[in-house]
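What follows is calculated from the coordinates using simple rules that are stated; it is not laboratory data. Owing to the predicted nature of the structure, the values given are computational and were not obtained by experimental measurement. Cβ atoms are built from the backbone, for glycine too; each structure is taken alone.
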Structure I
Amino acid sequence: MELKPGKIVLIGSGETSATGGKTFEYLLKTLRESPNIAILETPAGFELNSAQVAGRIADYLAQRLQNYHPHIQVIPARKRGTVFSPDNPDIIQPLVSADMIFFGPGSPTYAVRQLENSLAWEWIRARHLLGVALVVASAATIALGSLALPVYEIFKVGEEPHWKPGLGFFEPFGLNLVIIPHWNNNQGGNDVDTSRCFIGKPRFDILLEHLPPQTPILGIDEHTSLIMDLNSREGLVMGRGEVHFVQNHEERTFQSGETFSLEILGPVRLPDYPPRHISPEIWTQALSFHQTEGQTSVHDIPPEIMQLVAEREKARREKDWEKSDRLRKMILEKGFVVRDTQQGTEVLPA
């Protein structure tokens, strides 16, 4: 089987602005009619109002993309070791049927800690390899890199400039990228340099000295998007600003509307099949969902299974996640899986 990963959209900021809306519309024209959109809450999961942060994005997309009739679900995968964990199969269920997955504002290092080796991250990577589009904004773009910039720790707490391990999303594609959104931020005005994601150029120059040689850096201006197609090895810039490619202290810029070869970032390649960076269990399930989507009628499902599904739906309505997860496992043991969509629960053979 030939892998055909979905598009990746990196947004420097302004995902709910007019320029961000144009990027979403551009992307949705490449997806199926009435797509499923999953919004992952994880990067902001440490904030008390993380539900509102994700909810505002959901409300914006529902309004802006109403002509595309999307089905939008927010995934409250906030913190490991809690009911709202990115390892909770019931919580992350919308990832299974998503056509587009979005995650954005929050803390880069918190996102890495919560997503690394999590069930949610496994599903995100597996679904992307099978064609699902990823839209990643602001803090979450930093987390995708091989190294992550600890913005809060340096800018707010005053730690010395340093890097933290990132999620390394692009490594299976042959790229060891570092990604910096808010590249042209000028929030500090004439008083303080807040470019390079609030860090400022003087501190960023120090950070460059701590990078391995040849490390490519993608800087993305505010209200600017980079749409990456790993199949064609092509990048497209959209929005008000520019995308910056920095390597060995040399910088190239790409204007809005400009396309360029992603090969400048490194030798882009598709992962081997089956992908070694995804557990065989998750890959088998993801591939099964991909191949059987829409092929099973409710009339093919035994009454016993439908009864368990009804009990699970009741548990979910009552927010009894422990019981819901237990019922999901019982259904799986009997040879079926459930997917929660905006249109209701779907049941498929495992």
Structure II
Amino acid sequence: MPITLKELANLCEARVVGGDGETLIYTAADIKSAQVGQVTQLVSHKYAQFIVNSTASACFIAEGYAVENVPENMALLVCSDPEMSFIKALDILHPARSYSAQVAPQAVLGVNVTLGVNVYIGPYAVLGENVVIGDNSIILAGAYLGNNVKIGKNCQINPYAVIYDAVVLGEHVIIHSGAIIGADGFGYKFRNNRHIKVPQVGNVVIDDHVEIGANTCIDRGALGSTIIGSGTKIDNLVQVGHNNKVGKNVIMCGLTGVSGSCNIEDYAILAGSSGVADHVTIGQGAVVMARSGVAGDVKAGTQVFGSPAKDKKTAYKEQIALSKLPELLKKVKLLEEKIEALEKVSS
């Protein structure tokens, strides 16, 4: 549903500079592609070049941000935090799909299922015994919830997500399609030339405001719980092993793998394709950079890179030194040839 530029500005805590406040805004887009009827944002000088030829009707910018060559028909939405204001605009212009309270006739519910107020259960969703679903939660088509699962208020379980027995979710948790929460951890003992499976009898506990990406796997504890702290965001295709303790507001980017019994402290960041060995602690606010392999503890507030991961500055110096290795080898070869020639002359 379109909204006037003036109304949008008021809702997003911005003031309109230039343009026409009655202009209708239909959708949002990035600054490279935004057109008439769309709003965009400019938060970095490296994208300022695109504003010159933009046909967007409006653009969020920060107070005091100097921008030149603004098109005549573009209004500037000046605000204290353009990124957050743009997020508000996205919520207004692209509202999430809503679901009315119902249990689809194709859904399968086990005995003693408890549903809160305004709960939606989609077609072919399967709920086991003693499942509890909190108010306003949404279980979409084909999702599977095992026995004794507890889902808090305002959660959304997307199509074909799988939640094993005894998993506990807090409030405002999002589980994306294909995610598997609570599968067995990878635990074996080698005896008599065979790998003997260690029974995995724990569970997974996910706190409030956590989002789990598509096709991510979080294993149950072997004994006790694998814990994901509040506010943590986990990307697609991430593996979290059994008995991990993940703190609050942690970020795990795609293709990250964390072995068992690790402690990922609050606000840590694991960048894409990083790997963490078992029984490792990643300190509060530490950053493991992309494609790094962590074999030992990482101190709070530090940044590590490489495999094995080490302090970022040290790792970068080593990378620079390695890049010079071919040139160095050529010099060594020339020196060897000169030494050999001198030895022939002196003999």
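Per-structure values
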quantity	calculated
Which entry (I, II) yields the derived value 6 for relative contact order in percent (Cα under 8 Å, 6 or more apart)	II
Label whose coordinates, when mean count of other Cβ atoms within 10 Å over residues 31-38 is calculated, return 15.6 (choices I, II)	II
Comparison of I, II by distance in nm of label points 7 Å out along Cα→Cβ at positions 255 and 287 - largest value held by	I
Per distance in nm of label points 7 Å out along Cα→Cβ at positions 63 and 335, the highest-valued of structures I, II	II
Top of I, II by distance in nm of label points 7 Å out along Cα→Cβ at positions 7 and 239, largest first	II
Identity of the structure behind 2.2 (criterion: distance in nm of label points 7 Å out along Cα→Cβ at positions 247 and 279, calculated), options I, II	II
Structure responsible for -5000, with helix-only ellipticity at 222 nm (-39500 (n - 2.57) for each DSSP H run of 4 or more, over all residues; to 500) calculated and labels I, II on offer	II
When volume of the Cα convex hull per residue in Å³ is computed for each of I, II, the largest belongs to	II
